[in-house]
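Pasting the structures here.
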Structure I
Amino acid sequence: MKPLRIALLHLAPVLGEIDANRRLLEDATRIAASQGANWVVSPELAVSGYGFKSVIGTDWITPEPGEWLRHFCKRVRALGVNVFLSHPERDSEDNTFYNSVFFIDSHGAIAARHRKINTVSDGWSSPGSTIEPFDWNGTKVASYFAQMPIRPM
C-alpha cells in the first residue's frame, strides 16, 4: 500500500476577508499538492476567520456547492489531491447555517460533508445531527470536531 501523505494547512486567515482567504486556501492547496500530499486539510473557518459574524454578517454564506466551491473543486481535480475543506454553509431548504467540512475527492467531487455537531455559542451556526463515516479507497473516514476543555499542564 502506498503511504498516505497528509498536509495540514497552518494558515492565518484575515478576519472577514473572504476572497483573500479563499486565494490563500487555493495557493496552499497547490503547494501541498506540489509537495506530494494526498490529503490536504484546511483549518476550521479558514474562509472567514473566527468571529466573522460581527465583522461581515452571514449574508455571504450560500448553499453549497456555490460558485467558489465549484471552482475550488475544479482546482482540486486538476491537482489530483483530496481536500478536507472547512467552509460555512447555508441549508437551502430551511436557511439554517452550519460550520461544515466538505471532503472533495481527487476527481473534484464533493464525496462527503460533515456539519459540526459541537458548536460554539457564537450565534451563527446550528449543530449538525450525525457523524457518518464514508469510504475512501477502502478506508473509513469521519470528520468530527469536539469542543475540548483546555486544561493546564
Structure II
Amino acid sequence: MVAALAAGQRAGGDKRGQQSAALIVVKPNGGYGGFNDRYVDLRVDDHPAPIDELARLLELHKLYHFPAAPEDVLTIDDALGRELVRELVRAGAITPSGDAFDEAARAALVAFMHVENLENRVRDDNTIDRQTLGYLRAFRKPPETPA
C-alpha cells in the first residue's frame, strides 16, 4: 500500500502538494498482544515528505511488532558471536572483556533488546534474526546530556 502511495506521488501526486499520509490495516486480534484489531495504524500528519516518513515508520513498526521470518533467523556461531560482542561494546551495552559470546554477552544482548523495544525478538535458542542484527549494527549511542 505504501508502494502504491509512492508510485502515485511519482506519477504526479496531488496537485496541492504533500503534507500527510496514513496507513491502517485491520486484522482480527492483530494489534499489539492481540488486544485490538489494529494490525498497522500509522499516520504522518505534517511532514515535507510524508510518504517517505510513513515508509520509515512502517519499517520500524515491522521491526517492533512482526515476528522474524524463518529464513531471517541466524545461528550465532563463533564469528557472529564475536561481531555481536563488538557491536554491544560499541553500543555501550557491555564493557570490553574479551570477544567470546558468553553468558554475560548474551545477557547484555537481551538487556539491549529490552531497552530498544525489541523484546518480541528475544530468542533463547542461540539465534538472532537479521532485523535485530541490522538494528544493532546501525545503532548509534545517543549523546550524553550534560547534568
Structure III
Amino acid sequence: MTVDLTLTVNGAQRTAAVDPRSLLLDALRDDFGTTGPKSGCLTGDCGACTVRVDGVIAKSCLRLAVAEDGAAVQTLEGMATEGRLTPLQQAFWDRNAFQCGYCLSGMLFAAEDLLARNAAPTEAEIREAISGNLCRCTGYDAIVDAIASCAAPPPAAG
C-alpha cells in the first residue's frame, strides 16, 4: 500500500507514491531522487540527514514522510542557486572543510542558520552551532575556519 505525498522539494512541487511508514529521509532519497540527506545514525544524533522543512532545520530521519505532506523541503542540492555555490559552500570547498561529504548537509544547514541569527559568531558559538553534527574526516578545525570566513568582521574596538 502506498499514499501520495506532495512536497515542494528544492522549489519544485512534486508528488510521489510512498510507503506510509517511510521516514522523510527515505522518501527524499528513494521517491524524490535527492542524494544530499544521508542515512547515518537514524536517531537524529549525527546530522547527516539534515534538511529544511518549511524553513526550519530538521533531522529527516526522525520524521515520517506523510506527516510532512504539503511541506516545502530544501535539501543540500537546493542550496546552490543557478548552479553557483553559496559563499558558505564555496568557503567549505576553498578550505577543504569536508572530505567524504557525509556530514555536509548538517554542517552547512547549521552554519547557514547560525550566520542568519548571528553575523559575527565567535569560535565557541560556531562550535556550539555545529555540535549536533558528527564529522569523522576533518577534525572540525577546517569546518570552523570555513564558517568563520563567512562571518562579519568583529566590530572595531573603540
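The numbers here are math on the coordinates, done by the rules we state, and not lab data. Treat the numbers as computed from the prediction; the structure is a model and nothing was measured. Cβ atoms are built from the backbone, for glycine too; each structure is taken alone.
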Supply the structure label, taken from I, II, III, corresponding to Rg/Rh (Cα atoms, Kirkwood Rh) with the calculated value 1.01. III
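When distance in nm of label points 7 Å out along Cα→Cβ at positions 39 and 79 is calculated for each of the structures I, II, III, which structure yields the highest value?
Answer by largest value of distance in nm of label points 7 Å out along Cα→Cβ at positions 39 and 79: II.
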